[in-house]
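Please go over the structures that come below.
Computed from the coordinates by the stated procedures, all read-outs in this text should not be read as laboratory data. Note that the structure is predicted; figures quoted are calculated from it, not measured. Cβ atoms are built from the backbone, for glycine too; each structure is taken alone.
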Structure I
Amino acid sequence: MKLNCREGFRRILEKSGFKGRMPRLVACGGRNSAFEDFRLAHANGKSQYVGLWVDSEIPVADLEKTWEHLKQSDSWEKPVGAVDEQVLFMTTCMETWLAADRTGLAKHYGSALQDSALPSVMELEKRDRKSG
């Protein structure tokens, strides 16, 4: 599973212009594990840049105030010296990426895909992740 995840993120980063200068990604497990690993790496200070890359969980009110968002959604305290630019949000949940990529789903599932069972792509990021 981790190998597939790492490969998927490598492809995303390469398509986003990072080919030839790829950041080192560390799969940390669940979001609390990712936050704990971020805290430790940030406190260690050996890396030039340490980022936390997680789902936003709920729509983000202000992308310039990422730690405020994480305080609201997860009750996480910003580590001393951390800045908002170190938090990198994906979608509200990874499933949003999947539901939004109808072409990729059709390619993968072929005729077995039940497109009518998928949520509308209109304002997909505003949907409550728990309501389906």
Structure II
Amino acid sequence: MPKLEYLGLGRRKCSIARLKLQMGTGQIIVNDHKFEEYFPIDSLQQLIKQPLEICGANNQFDIVVNVKGGGIAGQAGAVRLALARALEKYDPEWRARLKPAGLLTRDARVKERKKYGLRGARRAFQFSKR
């Protein structure tokens, strides 16, 4: 008997997404809002749906996401990673499709910290001879 739900965790910048994947009709809920309301930008919607399209499972699952931290682009990246990881748990054979597309790799780039004696991470104060 197959499991009823599959969990995925994704991180990007300062965002953390926890995702629950269940068999269903293709409904996506993000933080108790409809997917299209929470991510109104089309490019972010396509970014998130990319793992589903690669696996050919567009309207096969109901997805419930809890995402927090960071901005809207970081949250979209976190949701995409969480979805790819949950799809891999559902069918391990899909790993062969997801891995070459780079969907199972965590993007480790984060904001560099500010250093003392500087204006920012690397920017120095303006120099004047006088």
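Summary of computed values
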| quantity | calculated |
| --- | --- |
| Origin of the value 12.8, where mean count of other Cβ atoms within 10 Å over residues 6-13 was derived from one of I, II | I |
| Value 1.1, calculated as distance in nm of label points 7 Å out along Cα→Cβ at positions 14 and 110, assigned to which of I, II | II |
| Relative contact order in percent (Cα under 8 Å, 6 or more apart) - structure with the largest value, from I, II | II |
| Highest-scoring label, criterion being mean count of other Cβ atoms within 10 Å over residues 46-53, among I, II | II |
| Comparison of I, II - label where percent of Cα pairs over 22 Å apart is highest | I |
